[in-house]
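Enquirer: Each structure below appears as structure tokens.
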Structure P
Amino acid sequence: MSDGRPPCACIICHDYGDRERLDNFQLRTIVHITQYGWSVVLVPGDDERPGWAYTIGLWHSHRAPELAMFGGDVYETEEILNTLGRRAAEGRAPAGGERLDDVVRGRPAAFRPVNLRWYEGAFGGALAFYRRPPLPVHQVVWPNQDGLFPWQPGTDLTFRRAQPWLWLDPRQHPEGVWTRRLSPPPPPQA
């Protein structure tokens, strides 16, 4: 019997015949989701590239979009994503295009649906867990010290480049660190 929710194709809900071959990351993700309802994946930055964090399991547990934050301290973004995960568990998941106050360091956050073409480069762990995209993912976009979002007039170029604009098709995204790190590989030439 269906509970009216869209189906979930994850490795918890479906046996794909490879459960005995799941790696430690996938097993840990399953444990986190079973215990807490979601897991947060941290992708640390390095000297050249910023890091990011994203959830896995919000869709499975609450049919809420997975969430991702880019360009900040990954441990701080983990805390923010966990706070937003608790909101989703309470039935208050943010909608695409929505803006919430007091989310990021006492400032607002905007939520933008991520273009599917970014999934492979940015959310490999989620794809391995869900197996059948598309799954909804929203980017949590943070403002500058003046409360302006990257797309708003009055922001400087450094700030506009601090976070990717994953709601755009990768071909429309300005070249930079994010396109080098996250863009899908080009299709093979015939």
Structure Q
Amino acid sequence: MRELKSIEERILDRAQYLMGINKTCDISIRAIAKEANVNVSAINYYFRTKEEMVRMVKEFYMANTRTVFDILEQEEYGPEEKLVLAANEIMEYSLRFPGNMVILRDSVRLAGEDETSRRIVAMSQELGERLGKLLQDLIPGSEAEQTRKYMIFMSAVNYPTEDESSVVFKETLLGEKEDRLTYLKLLVKVLRSG
């Protein structure tokens, strides 16, 4: 996950966080300014319009998502390690930005009219295909079995980080990287045995 280096990135970080919490990309500039601990004028200075800020939040989202692709391209990792590390990165990102699926849903809705949204949808599809291929290489089976195991895997990665009612679960079992890695390795083991 990218580290924040400037006021502009802190604004984007907090805007994305609020989008997840509120389950919409339509967040007021004042709310974002308050969350980012900046003046409204700072948001206007960096982004000029709310639409430009939303576009930049989506670019920020894609930059963070690229870190998952970076893991998948590492030659020194085997297939299981790539799958587990990539899933950990997805979980870490989701924990930091509750409900980040809001951006993906918004992008799917706007893909016909917005280039940035089209790129997010394409990136998500490619990531899903690559993770599915890794899972298929690790756990062979029929196409129907592969589809079910992929659905189980992705649900187990996304649900615990998206469900607001599992705050204690997130903090105690998924809050630390080592805990997430243990969880994900167990998930792969369970999928292999079934």
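Coordinate-derived values only; no laboratory data. These numbers come from a predicted model, not from an experiment. Cβ atoms are built from the backbone, for glycine too; each structure is taken alone.
Enquirer: One of P, Q was used to compute mean projected area of the Cα convex hull in nm², for residues 6-101 alone, and the answer was 7.6. Which one was it?
Expert: Working: P: 7.6; Q: 6.3.
Label of the source structure: P.
Enquirer: Next question. For structures P, Q, which has the highest computed value of relative contact order in percent (Cα under 8 Å, 6 or more apart)?
Expert: With respect to relative contact order in percent (Cα under 8 Å, 6 or more apart), the highest-scoring structure among P, Q is Q.
Enquirer: If helix-only ellipticity at 222 nm (-39500 (n - 2.57) for each DSSP H run of 4 or more, over all residues; to 500) comes out at -25500 when worked out from the coordinates, which of P, Q was used?
Expert: Q
Enquirer: Here's a follow-up. If distance in nm of label points 7 Å out along Cα→Cβ at positions 38 and 62 is calculated from each of P, Q, which structure is the one that comes out at 0.5?
Expert: This value belongs to structure P.
Enquirer: Hey, distance in nm of label points 7 Å out along Cα→Cβ at positions 86 and 158 derived from one of P, Q reads 3.4; which structure?
Expert: P
Enquirer: Once distance in nm of label points 7 Å out along Cα→Cβ at positions 126 and 142 is calculated for every structure in P, Q, which label goes with the largest value?
Expert: Answer by largest value of distance in nm of label points 7 Å out along Cα→Cβ at positions 126 and 142: Q.
Enquirer: For mean count of other Cβ atoms within 10 Å over residues 150-157, find whichever of P, Q sits highest and give me its label.
Expert: Q
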